[in-house]
1. Given structures P, Q, which gives the highest value for distance in nm of label points 7 Å out along Cα→Cβ at positions 15 and 95?
2. If percent of Cα pairs over 21 Å apart is calculated from each of P, Q, which structure is the one that comes out at 55?
3. Comparing structures P, Q by distance in nm of label points 7 Å out along Cα→Cβ at positions 23 and 39, which one has the largest value?
4. From which structure (P, Q) was helix-only ellipticity at 222 nm (-39500 (n - 2.57) for each DSSP H run of 4 or more, over all residues; to 500) calculated, if the value obtained is -18500?
5. Where does the value 12.8 come from, among P, Q, when mean count of other Cβ atoms within 10 Å over residues 55-62 is the thing being computed?
6. From P, Q, which structure was relative contact order in percent (Cα under 8 Å, 6 or more apart) = 22 calculated on?
Structure P
């Protein structure tokens, strides 16, 4: 016979996890990730969800001859911001749910 007392407790735990995850998502919006590449010539600031909030470019890169360098630095900075935000999100959601952090990274059980 099925024990409905356990089901009620499981539902309560699921609700608690949901609330913790929502709180973690709000906190992630307020955490900043700062990435500098090219010795600080390009700086990207994002929230922990990966939304780029600001971009600073050294003026010496703003000429036609430096276009390939600028392009490479921007790509590197954006990729690093993306990777760091995934790590921060996985850690925060892991803390909120009590589940192992590797379950939330790409290739894990869940995708965020």
Structure Q
């Protein structure tokens, strides 16, 4: 890919060509860090340049919470393991249901 810059004093064309070829070969944050170090720029600057050239692919953000588990899921899991329907089981506490489901699965 031959990306050209719109008049940039900070990034000569040969630097842009190198950045684009290396990043497209391995589009990771580690590549951005290596390019930043190689050209004595900040990672943000390299990301901004790659973004302006429409080459940069944003990395997915990690989720802060684990997937939600509902009481109904535990009740269903316990009823399936015991092969019986227990209507009052849904009134049990979350912690108790979690312990029972864990004991049945092990």
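No value in this document is a laboratory result; all are computed from the given coordinates. Just so we're clear, the structure is a prediction, and the values are computed from it rather than from any experiment. Cβ atoms are built from the backbone, for glycine too; each structure is taken alone.
1. Once distance in nm of label points 7 Å out along Cα→Cβ at positions 15 and 95 is tallied for P, Q, the winner is Q.
2. Q
3. The maximum falls on structure P.
4. The read-out was computed on structure P.
5. P
6. P
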